[in-house]
Structure 1
Amino acid sequence: MLKPNLLCASDYKTGVTTNPNLFFAVAEICKEMGAKKVTIAEGSAIGEDTDKVFDALGMKELAEAHQCDLVNLIKDEFTYVR
């Protein structure tokens, strides 16, 4: 799982979010090293809608192109562990 720091819908050139080329390059390296599955997971900042952030930054298309799962940590299921 990679957590890229997509706090809001700002372009990475502003320095607020991570450059998608970086974390998708890391995802490709993980696959080359034997990872069967790579998940990009994010829960944006308070007041932001993570799905809208994904849409604005083109994350759904990028994740599909790189064969990575994309998870909204705010909406997805979670499991308590001890």
Structure 2
Amino acid sequence: MDSVIVCRDCGKTVERNFNFCPWCGCSLMPEEDISSAVQDACLRMDELRRSRNVSRIDVLDRKLIDLEKILSQLASLQTLHN
């Protein structure tokens, strides 16, 4: 019987490895674990956000370089025609 616990909200028996009660949805994780899980999730979201921003900056940088090349070519053509 060590593999089950009692839900503190509805009182039903739940397997110990569950994070939430399948009967009432109550969290079965201790408060410290919930706080830690939320903090970890926030850190992961921040990392993803930073990573995505770096990727966007890289794409914009490549587009800017391409645009500068095109403008340089247009300026050269304009100089030749004058």
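We did not get these values from a lab; they are worked out from the coordinates using the rules stated. Please read all numbers here as calculations on a predicted model, not as lab measurements. Cβ atoms are built from the backbone, for glycine too; each structure is taken alone.
Some values worked out for this structure:
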| item | result |
| --- | --- |
| Among 1, 2, structure where Rg and Dmax of the Cα atoms in Å as derived comes to 28.4, 91 | 2 |
| Entry that produces -23500 once helix-only ellipticity at 222 nm (-39500 (n - 2.57) for each DSSP H run of 4 or more, over all residues; to 500) is calculated, selected from 1, 2 | 2 |
| Distance in nm of label points 7 Å out along Cα→Cβ at positions 33 and 49 from the coordinates reads 2.8; which among 1, 2 | 2 |
| Identity of the structure behind 33 (criterion: relative contact order in percent (Cα under 8 Å, 6 or more apart), calculated), options 1, 2 | 1 |
